[in-house]
Every structure is written in structure tokens, then in C-alpha cells.
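Next up: the structures, one after another.
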Structure P
Amino acid sequence: MKKIYTLILAALVALSIVGCNAEATPAKPKKVQNVQVYSTPNTDGKVTTKTIEAAFESVGLSVPGNNDMNKPFKTRFNKVNYKVYNLAMYINNDLTLKLLKKYPNFGALTPLTMSIWEGPNGCMNISTLSIEGMARAIGMPVNDPDLIAYADLIKKALKTAMPQGSFRDLDFTVKFPNKTLATNFVVDVDLDGESPSDYIDDFEAEFEAELEPLGFLLPNYTNVQEEIFDDAGYTDVYDFYHTYSICKFDVIFPVSKTHPEAGAWAPCSFYLYKKKGENKMHMGWLSVENWITTLDISDDASTKPLREAQGMIEGIIKEITE
């Protein structure tokens, strides 16, 4: 009897795994993807957004935000698309420091982001950027040793969070695989007797004041200079280096309905920095075209709000810097 029970249990687990993989479009030949989705059977409910967060923390990836999107979705839109849908941010400070030293625009991935959702067949899923996605986004070589270490750490976190999980086959066609599709601004800085600290405080206060009335949320703010650079003794390069995580319900709700894995790109990380001895401020983030061209997003319900949000942020920056 015990043997029969064991065989039945094994069969049910196998069916669950097949079911998880079946949520993705069946792959034809395997393609290089910018996004990776890790899935596990979860009919017993043991894997939760909190256990996933704890697993990431346990391997050295701190999670500054792990936001339940279903609560605001239900309030704002009177419905949800998934039993569970979270957008979370994660970061390893040591590897971020190493990468920022070489690629200052790595701030566009500081912190990194992921979506966590439970599909209709009881499978828990986590979407993160693949190593190819990170390399392409920043325009850095995919064989950079620190990037490889970061990608390996992410995989370790995923396997720790969901030991019975596996990477799903995806059939997206990544358009423009060799373009970063980043949005960058460089503006002149006239301190006019102000300290760099006062200058960036004033700029960010105006930036936030312009964003919030348009429905943008700022779920995370990282003072990279203080939290990463200063702690490591890397104090002689920048006057300031900050990043924001930026999100908008009217964007992520329609996109996540058909592309829950879009959380690998959201919330968007937006960086601002000024190097010592320069009178320029650099700003940048990863254009929504990254979402569109890596996830085969083509429906107007998704692309329209994405491009509108992109235009709003660009417009705000132009307005307050001209």
C-alpha cells in the first residue's frame, strides 16, 4: 500500500511540473531570452512571497521592497488577474559596486526587479532578467566575471526559494538583441554657490513633485553614494549617485495581464549621478521598448500605456532641466 501511495504521489508531482511548464508558450528551437521564468508546483502553498524573499536574503540578495500588487489592483480596477502578483526589488551591494565602477549606467539595474505570481494551475513563478538581458540592457559584455557572478547568485536564490522548480521554456523573439534601448540624459549643472548635496535635494524634490500627480509611485529610493560607495571606501569619484524605483498602476496592470513576467523590468530603476570635478549630471533608465521588444508585446492595451509613461518621464526631465 505504501508503495502504491508513493507512486501516486510521484505521478501527481510530475503532472504538476508539466502543468507549470505548460503555462509558457511551447518552445520551438530554444532561443536566447532576456527574461527567465522559474516555476514550481505549489499546490501545498508552502512557497509564498515571504519565503521567496527570505531565500533571496539568505544567499546575499537583500530585498528592499516586495509589494503585493493585488491589493491596489483590486481597489483601483476592481479585479485581479492572478491569485498572487508581487513586484519585488533585490540587490547585492558588493557586486553592484564592482559593476558600477566599470559601468556607471548599471544604476538602471540598481536594484534589480522581479515579479512573483501564482498561475491558474497552482504553480508559483518568478521572473528575473537573464544574464543576456542584463548585459544587453547596460551594453556590457555577457562574459564580464562580475556579471556572471551576479547571474549565478540569482540562480542560486531561485533554486533556494523553489527547490523543486525549473526554468520554463519561453518562445519570445528578442528584437534588437544588441541594442541597450536605454534612455539617457546629460545636463549641465550650475551649482551657483550651492553644494552638490543641496543641488540634488532640490532637483529630486521637483522631480518627485512632478511625477506623483501623474500617478507614478516611487516604491524605493537608494542613496548609492551612502549605502554602497561610502561603506566600501569608494568616496573620491562621485558627488552623488542615487536611484529611484518608479512604477505606475495604469501601466503594470494591463501589461501583467498577458505578460506577468514583465516584472523583470519593473519597477523601472532610474539613476542620477554627478562625478566630482564635472559640471554634468547623468540620468537614465531602461526604455519601455525593452519590455516591448523582449516580451513580444504587441497589444495596444499594453503598448499604449507603456509608451505614454515613457513620454511623461521624458517630458518631466526636459521641463525641469531646460
Structure Q
Amino acid sequence: MREPVLEVTIPGLSRHTSGKVRDIFLLDDAILLVSTDRISAFDVVMPNGIPDKGEVLTQLSNHWFSCVRPFINTHIISCDDSFIAMRLKEWGASLDTDTLAMLKGRCMLGVKAEPLPVECVVRGYLAGSLWAEYKAEGGEHRDVILHGIKLPGGLNESAELPTPIFTPATKATSGHDENIGMHEAVSLLGQKTADSVRDASLMIYEYTRIRSARAGLILADTKFEFGFHNGSLILIDEALTPDSSRYWEASMYAPGKSQPSYDKQFVRDWLLNSGWNREPPGPILPADIVMQTRRKYLEAYERLTGSQLQNSPD
């Protein structure tokens, strides 16, 4: 098993920006997103990463982008390593053997788009921040309205909602994103664009929810990012990975409590019991937590795609 990639440097190219997980390079008419193996929890990036996580994110996104292409245009040009290496050399990159090995499987080349200032969240189940809001409004005892959407009272944690709902969120530069309603989304995007991203998000969720169910997984909720390219709305960034989606094991589904997830749950649980104060820097994750988390990411990929991650030997 290879060492985790925590930072990406490409000789001859300047890194444009770095997020919690991705290092981004601008290449004139395109954008290169490189998924590292960094992992964050409670908005803090941990000092050690999860081997192969970045490849799971890139390859699983590539899988889903291909699946939804009949429904909506996406930003993706290619995830093919050879093609991307050729393009990088054209832009002046110096690619030695070590750099090529580091980039392998974790690069996505896409068109440049103007991203929308909201994240498009679809929820099919009462979990996460929606469950917290539901309880705070007294939903356990009566009907409530959250972000302009009426939800029936008496639902349990992790209960399936009567119908999937669209709950956009503002993008926070630091801290947590803030859930908003359609009214606020319209004020940020305009009526036509807000309606378009809502309809597209719900359509993609329904399609991928069914595909996930065939793999024995429940897609509880997910978030999408959209942007405009040459005047057209397209799906950008990543899609339907364990970093942006809540996947549950269908055979273990039991409403009334939090469900085991295919994501960084092992990391969160360990941190909650570690005594860490949730302020940076984060503590070094123990080897067993790293390995359990890695296995969850790989299993999610294998279940959803029906194949093993080729570039990630044990």
C-alpha cells in the first residue's frame, strides 16, 4: 500500500488554490482538479491522510458523471492519465516518474465554469443537520416547516421522507455551510436558474438513488455543485462520493438512530472520544482508524461501480 498523498506539486505549474481535499491548477482553457488523500472532520484537516481516498473520489465521480451524462452536461473532459499527462506537458509541466505515479488515478480535467454561489443538497432521509433542525423546531411532536418545506411531525431520526426534498445551502469559506430555502436560492440565483438546479438535482438524486439501491446501499442525501459554461448550466466539481453523500448499508437500516455510513464515520467517532477540542491542529489519526476508513471508501467504490480500484494495491 502506498503512502497517502497530502499535497500535490507539479513542476512547471503553479497551484491555483487548495481546498480541504483538492489541489486545483488552472490551465488556460481548462481546470485540473487533483484529489489528495487529505481528510477533514469538524472543518479541520487532519495531519495524516487516508491512502487511496483521492483516487476513490476521482474515479467514483468519473463513474457517476458518465452515468448522468444523458440527463445533464458536466464539466468533465477526461480522467485518463495518459491524456492528462500529455495536456500537462503542453502547458509546461515537467513530469518525472515520481510525479506521474503521484498523479495516477486522482486527476480530473474539466472545462472552466462559473460556479453558482450555492450548494444543491437533496435529502431523502431525515439525517444530519436536517434532523437537528427538525428536532429544534419540535418536529418529533408536530408538523414543521423547514426552509419553506412542510414536514410531517413524529418522524424518527433517519426516517425516509415522504418525498425527497431540495435544501440548498450557502457556501461557507470557513465553518459549516448554512441551509437555506428556495426563496433565498431565488434571491441568489434568479428564478430560472434556481428552478433549473432544483429540478436537475432532484432528477439526478432519484436516478442515482435507484442505482445505489441495486448495490444494496441507501443514498440518504447528497450535494451537487453547478456552474455556467458558455451560457449553459453544467454539473461541476465532484459527484456522489462518500465525501459529498451519505451512503448507508440497506441491510442494516434501522430508523430511530444514526446509521453506519460509508464515509469518515470512524474518524469522527474516534475524534469525539479523543478529547480533542475541535480546534486546529487536529490529532494524528491512529493506524487502525486510517485503515478502517480506507476500507470503507474502497468498499463504497466497489459496491457502487461493480469493480475494484485498479491503481490501489493492498
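Each value in this text was obtained by applying a stated rule to the coordinates, not by laboratory testing. Owing to the predicted nature of the structure, the values given are computational and were not obtained by experimental measurement. Cβ atoms are built from the backbone, for glycine too; each structure is taken alone.
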From which structure (P, Q) was Cα extents along the principal axes in Å calculated, if the value obtained is 83, 42, 35?
-> P
Work out FRET efficiency 1/(1 + (r/R0)^6) of positions 52 and 276 (r between Cβ atoms, R0 = 25 Å, to 0.05) for each of structures P, Q, then name the structure with the largest result.
-> Q
When FRET efficiency 1/(1 + (r/R0)^6) of positions 212 and 284 (r between Cβ atoms, R0 = 25 Å, to 0.05) is calculated for each of the structures P, Q, which structure yields the highest value?
-> P
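The value 14.9 for mean count of other Cβ atoms within 10 Å over residues 156-163 was derived from one model only; which of P, Q is it?
Q
When mean count of other Cβ atoms within 10 Å over residues 124-131 is compared over structures P, Q, which one is greatest? Mind dumping the intermediate values first?
Numbers: P: 24.9; Q: 20.4.
Once mean count of other Cβ atoms within 10 Å over residues 124-131 is worked out for each structure, P has the highest.
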Assuming 10.2 is mean count of other Cβ atoms within 10 Å over residues 188-195 as calculated from a single structure, say which of P, Q it is.
-> P
Looking at structures P, Q, which one was Rg and Dmax of the Cα atoms in Å, for residues 140-195 alone calculated from, given that it came out as 19.6, 59?
-> P
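From P, Q, which structure was helix-only ellipticity at 222 nm (-39500 (n - 2.57) for each DSSP H run of 4 or more, over all residues; to 500) = -12500 calculated on? The partial results should precede the final answer.
Values: P: -12500; Q: -10000.
Value -12500 for helix-only ellipticity at 222 nm (-39500 (n - 2.57) for each DSSP H run of 4 or more, over all residues; to 500) corresponds to P out of P, Q.
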